[in-house]
Structure I
Amino acid sequence: MNNAKKLLALVVAVVMCLALAAPAMAAEEPLDFEAIDAMEYDEASDAVYNYNLGDFYSVYESGREEVTDIGLRYALMAQAEAKLMESAVMVPTTTRGGMYAMSHVATRTIPTVLWGSDASRYHQAIVANELIKSEDQDAMKAQWAELAGHDGVEYEQFVKDYLAEHGYTLNDTYATAYSSDPVTWDVLATSRAADSEAIINTFDGLVEYDVLNKLQPALAESWEASEDADGHPTYTFHIREGVKWVDYQGREIADVTADDWVAGLQHMCDSMGGLEYLLDGIVVNFSEYINGEITDFSQVGVKAEDEHTLVYTLTGPCPYFETMLTYSIFAPMCRSYYESQGGVFGQEEYTNAAADPSYQYGIDPTHIAYCGPYLVTNNTANTKITFEANPTYWNADAINCKSITWTFNDGTDPTRTYEEAKTGVVVGCSFTTNTLPLAREEKPEGEDETYYDLYSYVSSTEATSFMGFYNLNRQAFANLADDTVGVSSQTEEDAARTRVAMNNQHFRLAISMGFDRASYNAASNGEELKLNSLRNTYTPGNFVTLPNEATIEINGESKTYPAGTFYGQIMQDQIDADGVKLKVWDTELLSSDGFDGWYSPENAKEELAIAVEELAAQGVEVSAENPIQLDLPFPGSVQVYADRANAWKQSVEASLDGAVIVNVVDVVDYDGWNGCGYDTNVGSEANYDMYDDSGWGPDYGDPQTYLDTFLPQYSGYMAKCIGVY
């Protein structure tokens, strides 16, 4: 993303608040695309955003500004997300999990907290040489629930004893597959999950969630919250003494000190890797530094009072601050090592240095410092990444896995992970449409029952929400990196008509309601489990509950929600009050997952009828004789994605009686698919009308972690997915 454009967000914030005050979906006049095409790109993005997401923005700002009454905060955010869902700028598709699986890993021995980075830390995992039977997984899971509130070491010991008593032997290697190499090993200069999921195992943070999801000391032995003389909230961390930084060969570099977090935060600000927005307005003078109003980082609210005392000073109350501490934005960085690799501090200085060949920091795992449980001993592109135990690690006795092995798998062999899981080459697998029949037929040597009968369980769903995005202001009709890939067959007239239609709320609702998401999901999960991992919202409806009673206005009527009310329930009440026929919360399941609350050909036709009338007034005919063309890219080399794309195409076209044609555009492979959207930096580079290769997982324990991604003016990381900013 263009840094200058991102910084502009802070300058125009007040202007945007005023510009977005009017509810977008109540707007009487549609967008004038001749006028928009005459605007600068940022101004055009403002206009498109305001028109389509003004309702969401105005409600969300009121919730985001509420920092003392947390119940009211969550209730207002749920209302805002209701508006986001109603806008249909995207359609929820799936989450991870909810599939039949088998594993060598004992259940719940990796943190399952829904935010931050700790779910990618594998040192606590307890791995058996043998596949673990489903009845044993169930027994351990039941004990996990019984121990809620205890320290994780109790559960770990229970698991080890249980496995030994039931004839299992332990393996000290966690072996898994991966499909995308890290492009940088500088965790503070990236927002890519493929980068951070690898690097997270090379360092420790201030705190860490244990396997019972309880926050525990890590490199901070203790901490406390208070206020400074000016009334600002402060958090003081007491850094563990005697911890060492080492290089990739385990040679000592320096002691870990409080200054490492000061250096790390400044480097994150200087590099502008895409996650700095998370602390915008939270830490004193953080925003002023990243937007260039101040250049002296010592004025920012992070201080090393001495070698082992670290203090953060906040601008005001931040109800989720402690839940942010396990995310990569709070990673320490060894100042002296960074400087030895050509690193410098200061935004302009960093930009210049990073362009110089002498700058080596983070270019590969031999050019970073380590203070975590593992060192990277092999990093071969598209082949393997190997992590071995750090011999100087401060908490070495607590490591259950002495090594981690990542083996590259591009997905072209649909049975490979299944076969490797059977023999322990990888620690486990989910059963797909290709492998579930095999698991139901094949029997392990010496067993009378099949792999499915012995070992299958339904994996838990996760907090990551995958979405189908709609491009509201498409500018690219071939991939940026290679203009021979993803080439659209649309004429200029087709593209112009599509853009007008895509900026009609009822049209977007029609294609969303006409999308049989269960059939789409069945392509990868099979018919039996096609509903399990369906998600109906962006923020999971059970992500938070109200900690206290809250009263809000829903379309002019006052409604009081008691403490314990689920976020999803409030979202559903607002959608119902607005008369939009979507189901996003199930009161029996207490979940926004596991059902399809969007798909309804009948409702799709109703929405299309409204859209047809409104679009006709704009001079755009929509009919089976003159359909709207929508491009949907997919990697044809991977059968499951081809099947999903065709399921999307067939259901939309059938639901809308041919008034919409979905062009499935074969971009050959992952690289081509990623190039259409996932790897793009700004909305103008997005090469699609519909796209399903992206999603969002939470960074901390507040709905803001999802909803902030749709803020305007480059503040919202996912806004580019709908073709703006």
Structure II
Amino acid sequence: MKHYINKKNLSVLLFSVVSIAARAADANTNAVTRLPDVVVTAQKTPQSEQALPVGLTTVTRATIEDANITSVKEAAIYAPNTFINQFTARAVSNPFFRGIGGSPLNPGVTTFIDGVPQLNNYSSSQELLDVDQVEFVRGPQGALFGRNTAGGLINITSRRPSDVTTGWIDGQYGNYNFRDVRGGLSGPIVDGRSGFSMAAGFSARDGYTKNDATGHNVDNRSAGFGKGQLLFQPSDKLQIRLILSGEADNDGDYALGDLGYIRAHPHHVNRNFEGFNHRDLVSATMIAAYSGEAVDFTSITGGGWWRNEGLTDLDYGPFAPFTHQNTEQQNQFTQEFRIANAKDKPIGLGNNLDLNWQTGVSVFTQDYRQSVSNFFGITQLTSARLNDWGMGLYGQGKLTAWEKLDITAGLRFDYENKSAKLTGTGAPFQKLGDDFAVASPQMSVAYRYNSNQVSYVSVARGYKAGGFNQSSPPGGAEFGTERSWNYELGHKSLWLDGKVATRVAFYYIDWKNLQLNQPNPLAPGSFYIANAGAAHSEGLELEAKYRPSRHLEMFGSFGYDNARFNSSARSSGAAVGGNRLPYAPEITANVGAELSWQVCKEATVYFRGAVTVTGNFAYDPSNAQSQSAYSLVDFRAGVRTKHWFVEGWADNAFDTHYVPIAIPYPPFAASGYIGESGDPVTFGLRGGLSF
């Protein structure tokens, strides 16, 4: 199995980088430009990415288009100490930042789409259609965003409707019968007062995994998706934006099989049953923003619905036709009102002393329902209805002295009320309820030596409320609150007249009452949350970009994370003290470059190459099975003009074999675990038109 870092892969990439850099230097010695200043909403109000005292990686629209990023998982490779745990059936996707993760129902990293939190991770892994940028904010964000941001958050913002009429369409075709087409149209309705945008797409492929028992492919994919927006600007001070999006996924089965078997036979399983996984989701958002002389006001209203239905093998092996059928759905509603000082108009408190502030209130409600049917000679039925509502009140102030020193402090109070109705074959009906409340503080001090150099130190508290499991072993229906403290020291720099940007951060995290998502031994295919005790994590993050000319950009990131259980921690009744936390790679790294050169007045040729390294990580708290370090190499090259482009691409170009996800699964799995092979080498052609 090829899963170690391949020296050939690294040498090929380094050779490519050196070669293209040399050509660019020869051809474009006078074409020097600065790296663009990226504006983010990682702290709710628009601010420069370079100035914020947080660990933050922004994948901009330029990178999304240049690398053809269509999912959060593809964008995450640029963020150090970030790992997305995702099945081939795309509905289930759990992000881990600095070792902090969670279950779909109680995530440790929450995804926000246009300011609306996705309260369950089943709705977070959507196609990135008409997206402006994706921000990976690492470290607790509870002081502003509240619940379930103990590890950080993923902030996705849609592209605003254009001031002029524009349109685009692109399509691609690749191996495994991969086909993808998407397009959009945007422009004004009434100049300066209203606008619109619409985008839609379809993507499908055959399965990567063959079932040796039947000869069929298991994990085929198919999805249709769309987004529409309306923008109204009744006056220069007021803007109202309506966003409606939806997605329908008709995927094949999970590509799960015995871990020992798939390691010996990558992209092969041996099962006597093949099922499906279908997900539908719809979301609607209204953003109203008023810019006053002294105060800015923002309202974000969000509603969402999703439903997921799956039928799969229960034993994932060549045994009797045992099956697992699971249907889940959820409705959610969120509302936030926020006021802040007017943009670029802080309160003057005296000579060389200014105060920027913001405060707000948010409410949410969610209704989750699940029905599970397991057949293994007899039929085992379970059902659950979980209701959750809550509110949060927050405030943050930033005191700036002498235009060099920023002292920021924030505090949020959250209250939640949770209830559950649980039924199951052979188990008594349970009606449970509980309240949770917490105060989440945050403080940071940042010092700007000059406009290009800033150092910061911060401390913040993370929080995940307790709650109830859909199904669990006896006595495990309820789990307790998880809390953490994050201490961070960082420095952000610009060098060589803004052509080089570097960032470094050191952090330490202390967890109490850590929540772990683990398989239910009495209900195969089901999972429950249990508290494991205490844990800690310390690490390092490095990021760098270099743009010596408008024709060349080089980028890289590196993360080291040592996330381990404390000595007293226990999981499933067993001592796990000193073990690594699951899905917390020791090393994450990415390095690459993009080169373009103008071959004639109308056309530009370009090349992009990148290698991503993922260090060893454990699959579960026991650390009995793990994935060794591996590297993936991606290439794309093509030609573009003002109105069209065509390119070829290859992902995992050297066909590295790896297993990114595995689950303890006794007694059915011979190795004790089931897992899925990572994506194989894929390649194809892509082209597009725009006006």
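Read the figures in this text as sums done on the coordinates, not as results from a lab. It should be emphasised that the depicted structure is a prediction, and the values quoted were computed from it without experimental measurement. Cβ atoms are built from the backbone, for glycine too; each structure is taken alone.
Using relative contact order in percent (Cα under 8 Å, 6 or more apart) for the comparison, can you identify which of I, II gives the largest number?
I
Matching task: 18.1 is the computed value of mean count of other Cβ atoms within 10 Å over residues 131-138. Pick the structure from I, II.
Among I, II, the structure yielding 18.1 for mean count of other Cβ atoms within 10 Å over residues 131-138 is I.
Between structures I, II, where is mean count of other Cβ atoms within 10 Å over residues 91-98 highest?
Structure II gives the largest value of mean count of other Cβ atoms within 10 Å over residues 91-98 among I, II.
One of I, II was used to compute helix-only ellipticity at 222 nm (-39500 (n - 2.57) for each DSSP H run of 4 or more, over all residues; to 500), and the answer was -1500. Which one was it?
Matching structure: II.
Quick one: distance in nm of label points 7 Å out along Cα→Cβ at positions 35 and 443 came out at 7.4 when computed from one of I, II, so which one is it?
Answer by label: I.
Given structures I, II, which gives the highest value for mean projected area of the Cα convex hull in nm²?
I
Of structures I, II, which gives 0.05 when FRET efficiency 1/(1 + (r/R0)^6) of positions 251 and 627 (r between Cβ atoms, R0 = 41 Å, to 0.05) is computed from the coordinates?
Checking each candidate, the match is I.
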